[in-house]
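No value in this document is a laboratory result; all are computed from the given coordinates. Keep in mind that what you see is a predicted model, and the values were worked out from it rather than measured. Cβ atoms are built from the backbone, for glycine too; each structure is taken alone.
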Structure P
Amino acid sequence: MKQIVVAITGLNAIDSPGPGVAVARAIREGFERPVRIIGLAYENLEPGIYMEGICDKTYQISYPAAGPEILFSHLKAIHEKEGLDLIIPNFDSEIPNFIALSDRLHSIGIRTFMPTAEMFAARDKQRLYAFGLEHGFKVPRDQLINHVGALESAGQTLGYPLVVKGKFYEAVVAHTLEQAQKAFFAISGKWGLPIIVQEFIPGTEINIAALGDGSGNTISAIPMKKLYITDKGKAWAGITIEDDVLIQLAQKFIKATQWRGGFELEVMRHSSGDSYIMEINPRFPAWIYLTAGAGQNQPASLVKMALGENVKAFTEYDAGKLFIRYAWDMIVDVSRFQHFTATGEL
């Protein structure tokens, strides 16, 4: 039986982890046939490079800012060695490059299962409020700003507290103009402009991991309530919950966008019972392994669909399944680190 060769990114299993390690674990558990996992790393200290049982081999690739042409040359060279069947990108910032290359990758035998450029753009943080108005979703009001002086006006319009967000990552709740200004400089220094200033919605944070087939059908949707949140706003523990309203919210999004692939809805459940969409992340979340533990293995299902298999929509999952993330010290011989740093392969 021919093994499946899947390449994944997002191996930085740190305090703000990428999804790659969780995606690899779920894929390995979702197949009886052999699976070979190829890691694609940006930095030489991404833990997933060195963890046993995660990647069979890892290659270093160019940062997303280098553009699609350099990325394609790297992927083509890796494909010639490994015979890749599929690539699953797991970072927001890299997905536009992979979308731009999807046809060229397919022409050399590498599949992807991602949203189109139009789908990706529609849910962008910078367009989220307009998207909500168009499709009938509740979304907090926001403003895009390109200079710190615009914060005062934004604060007067949206009120305090408000949320200061980067265009790719990071969000800070600011209770005063001074806190908002500090967040503006910190986030724009990392991720550039514009900065999104969003209305603060109090309530309970819930995330939904979901998978669409590209034709408006929902293959899987699992809501998770955050139980422990880090200072970076990342879920460090969470539990699956039974909530038809949240599942219907994911189904409505998939139908409206014809979404193809995995995604995450970040939702705030207001005390009124209204569910506000705070963000739509266009890839699997870092906690995606919980879907496998709850009975709907989304990464494995994506691989099967990408390979042309017929995957039926899941109808049940286990509520009350808990994930707790933890940190542990992994001992690695320096020779392995030196080899990857020198050759870009391990």
Structure Q
Amino acid sequence: MSDSKSMGVISADSHVMEPVDMWEKPLYAKFGDDTPRVIKNFMGRSGTWFHTGGQVMNYGGSDTSSQQIGMQAAGWDPKVRVEFQKKADIACEVLNGTFMLLIMRHPNYACLRACCEVFNTWLGAFIAHDRTRLRGVGMLAMDDLAWSLKEVERCKKLGFDCVNIHLYAPPGQPPYRKAHWDPFWAKCQELEMPVQLHIITGRVPDPIHFHTPAEQGDSPRTQLAMMYEVMGVLANDFIFGGILDRFPTLKVICSEFEISWIPNFMWRLDHMQDAMSVRLPLPKLKEKASDYMRTRVWHGMIDDAFGAETIPEIGFDRILWGSDFPHVRSIGLDARPRLKKMFASFSEADRQRIVAGNAAHVFNIH
């Protein structure tokens, strides 16, 4: 994609593959079996499994792409990761956790907070290898406001460009739209720290890690529910809940939900605001409801089959392309030809925004 050479391609949503013993070593003495760790037997079956606290996953199945190109270590070794970027002709990647995303569903929130701290420290050291090419997304549990405020400041000091929060406030906590959370949004706004909502960090379990016949029989419904789970928090809290009105420079990013659902969602937002307003007791917004999706929220796309048709409906300045490397459906060394094909119908300027410019703006990459 030669027209993107001016800035290079930026993946706005890639992943590390954390060492599986990262949490067990510092945390097991305190949290015991609640600690995320490798286990050798599960449900009467021997093998290698990873216990996240909320689910048990088949360890080793989520880095297929990196295995196929012989670069598994790109997940945990920054030197190998930079080598991969150079081979793929990628300028830099914004890096999320892998196991840590699943750990976000841990029911023991004291353990979860400790896991976030361990992960953030490790990722800070990872990106320090090359802060031009390696950008970090910190992980924040959202069950304790005081802790979240402290940890987001530490994430800033670690050099992260974004923080990922629970998709919904945890059970027992006020919804994000409540004034209780306003100090957090204010702090993120002050720090110019975007807030990311990433798939898998909500209340719907990841069906990839279902094991019983009863669970697996519900996999299609669960997969769909997980893919569309972000709609509720955007509508309820960030838009009609007033967060985006109260904090006009807060940046919100939706990652790995793809984008072709958004035009219909925007229509439904406006339908609630207008036609349904006589029946729904909704607060008055400063803007048209759908415009928040066009002007205040950034939307991650990997390879949505209807992406090219959808992007003009949302706006070329709102789309963040990400490779998802090194996960099952990720785009690896073939990034350049894949991008050229996906966005062939767009102008050079619009392609440049999607594959680099928007990410540079949101994450302050220079």
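If you rank structures P, Q by distance in nm of label points 7 Å out along Cα→Cβ at positions 9 and 97, which sits at the top with the largest value?
Of structures P, Q, the maximum of distance in nm of label points 7 Å out along Cα→Cβ at positions 9 and 97 occurs in Q.
With distance in nm of label points 7 Å out along Cα→Cβ at positions 81 and 105 as the yardstick, tell me which of P, Q scores highest.
Largest calculated value belongs to Q.
Figure out for me which of the structures P, Q the number 23.2 belongs to, where mean count of other Cβ atoms within 10 Å over residues 217-224 was derived from the coordinates.
Among P, Q, the structure yielding 23.2 for mean count of other Cβ atoms within 10 Å over residues 217-224 is P.
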